[in-house]
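Multiple structures are listed underneath, in C-alpha cells.
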Structure 1
Amino acid sequence: MPKMSIKTILDYSPNFNKKKRKINQIKFIIFHYTGMKKESEAINKLTNIHSKVSCHYLIKKNGKIITMVPNSYIAWHAGISSWKNFKSLNKDSIGIEISNPGHNFKYRNFSKQQIQSILRLSNFLIKKFKIDKKNILGHSDIAPNRKKDPGEKFPWQYLSKFGVGKWHSLSSKTLKKKRMEKINIMEEKIFYKNLIKIGYPKKILNKKTLVSSFQRRYRQDLINGKIDLECLLLSKNLAK
C-alpha cells in the first residue's frame, strides 16, 4: 500500500504529551484561528515551551502548512472542551490552527490559498484516520463558553461540499422567511435538546454564547444569540 503523505514545513513545538497515543483514538479534527496580530507571533507562541499551547498543523496566510506536533502525539489546542460523550478533546483530536488575527484584531476572510490547504490537509487526515464528517468541528463548537474561533468567516458551507464538516440540507430561501420569527417556550426547549443531540455541551454557563456559537457555524450572516424559527429549523435538520 502506498504511504500517504502531505507536503509540510517542519517547525516542531515542545508542547505535547510525550507518550504516543493509539492511532484509533483520533476521532476529531478541530479548527482554530490563531487570533494574533502577526503570523510570526502566533508561530512563536505555538512553539514556545512556556506558552503551554500547540497544534498539529498551522496553515499560513500563503497556504503553506507547518507541522508542529506529529499526529501520533497529543497536542495542546482544545483545552476544557466537550462534544457528545467526549471530554477534554486534545486526546481524541487533531488540532489545526489557521493564521487569522481573529475577532480581537480585525477578523478577516481566510485566503484562497488557506482554504485550498484546509481542503487538502483535511481530506488527507479524513482518509488516514477514517474521521466522520460529523466530527469535524470548530473550537467554538466544543468550548462555546470560551471561544469564538474559527468564527463566522470560516467557509463551513463550502468545505462541506468536499466532505469536510457537516452542513444542513435546507434551502436558504425557506430559512430566510423564518428568520426573526418568534418561537414559544416549548420550541425553545426542543432547540436546546437538538443542540445536545448534535453534540454541543449539556452544561452551559451562558445560553446566549451557545446560541451564538451555533449561529457562527450554521447561520453565519446573523449572529445575535437569539433563537428564532430559522434557528429551530436548522437545529432540527442537523439533529436528524
Structure 2
Amino acid sequence: MPRFELTWLGQASFLLESQGTRILIDPWVSPHEARLIPPAPLELVAQRIDAVLVTHEHLDHLDLPFLHTLAQGCPNARLVLPEAIAAEAEGILPTAPVKPGDALDIRALRVEVVPAVHGVSMEDAYNDGAGRFVGYVLRGTDFVLYHAGDTMATEALIEALEGKRIEIALLPINGRDYFREGQGIVGNLDCREAAHLARRIGARIMVPIHWDGFAGNTERPGLVVDEAAALGELHVLVLARGQPVRL
C-alpha cells in the first residue's frame, strides 16, 4: 500500500504527504496580476502543515503573505530556506536556514539540500548564487524525490545529484530565450534538457513543473513526453492541479 501522496498546486508548488507528515514545497498562494492559475484552497495548504521548503526568493517560490497566513494556523511549522535569504522571512515561522550539502529530518522524512543554478535577475544569472538557490532531495521509507526549484543543468549540479538514487524528479521546463531574458525573466531547463537531466540522474519518473503559472512564461508539458519517448526508460507524469496522486 503506497504511503506517499503528492499534490501539485501549480507552478513549482507541491503538497507532499507521507506517514502523517505534510510538507509544502514552494507554496505560491497569493494573488498576482500576471497569475494564470487559481490559488490552492487554504483548507488544503494552511492546516496541519509540518514544514515548508523554499528553494529561492522569487515570489512564486517564497510567498511571504501566505507564510503569514500559514503561521496563524500552524505556528510550529518549520520554514526551511536558503541561509542567504533567511532574513527575508525572519519572525514568521520557526526557521531552519540551509545551504547545499546540509541535511535535516522532518519527522520520518530526510531532507537533503542540493544546489541549483538560477539568478535573482538577469544581471546575476546563471550561477549557484553562493547557496542562494537550492533544490531538495526528500527520502521516505518507500521513495526518493527530487524537487529542483528553478535551475539549469551543469556538470556540478549533475555531480551533486548522481548517486542519490533519485526515483522521482520534479523539474522545471519553461526554458529560456532571448526575448524573455530581455524582459528580465530568468529561465530554466527546457523540455529536452529536463528529460536528459532526469535520465542522467537515474530517475524513473519525471514530473514537469513551472510551466503554467505566469502569462508569457509558459510551456507545453506534452513536449517532455516526446523527448522522454526518444530517450526511453523514463516515464513522464503530467499532473493535474489539485489532484493528489499516490505513488
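Distance in nm of label points 7 Å out along Cα→Cβ at positions 158 and 222 computed as 2.4: which structure among 1, 2?
Clearly, the read-out refers to 1.
With respect to mean projected area of the Cα convex hull in nm², the largest value across structures 1, 2 is given by 1.
Given a value of 24.4 for mean count of other Cβ atoms within 10 Å over residues 54-61, calculated from one of 1, 2, which structure does it belong to? Intermediate results must be reported in sequence, preceding the final value.
Details: 1: 24.4; 2: 21.4.
Matching structure: 1.
One of 1, 2 was used to calculate FRET efficiency 1/(1 + (r/R0)^6) of positions 78 and 230 (r between Cβ atoms, R0 = 30 Å, to 0.05), giving 0.15; which? Label of the source structure: 2.
Looking at FRET efficiency 1/(1 + (r/R0)^6) of positions 6 and 118 (r between Cβ atoms, R0 = 25 Å, to 0.05), point out which structure of 1, 2 has the largest value. Before the final figure, lay out the partial values.
Numbers: 1: 1.00; 2: 0.65.
That would be structure 1.
Could you tell me which structure in 1, 2 was used to calculate distance in nm of label points 7 Å out along Cα→Cβ at positions 134 and 166 as 0.5? It must be structure 1, since only it matches.
From 1, 2, which structure was helix-only ellipticity at 222 nm (-39500 (n - 2.57) for each DSSP H run of 4 or more, over all residues; to 500) = -5000 calculated on? Only one of 1, 2 returns -5000 for helix-only ellipticity at 222 nm (-39500 (n - 2.57) for each DSSP H run of 4 or more, over all residues; to 500), namely 2.
Assuming 0.6 is distance in nm of label points 7 Å out along Cα→Cβ at positions 198 and 214 as calculated from a single structure, say which of 1, 2 it is. Numbers along the way, then the final one.
Values: 1: 0.6; 2: 2.3.
The read-out was computed on structure 1.
Set 1, 2, criterion distance in nm of label points 7 Å out along Cα→Cβ at positions 110 and 182: the highest-scoring structure is 2.
Every number here is computed from the coordinates shown, using simple stated rules; none is lab data. Keep in mind that what you see is a predicted model, and the values were worked out from it rather than measured. Cβ atoms are built from the backbone, for glycine too; each structure is taken alone.
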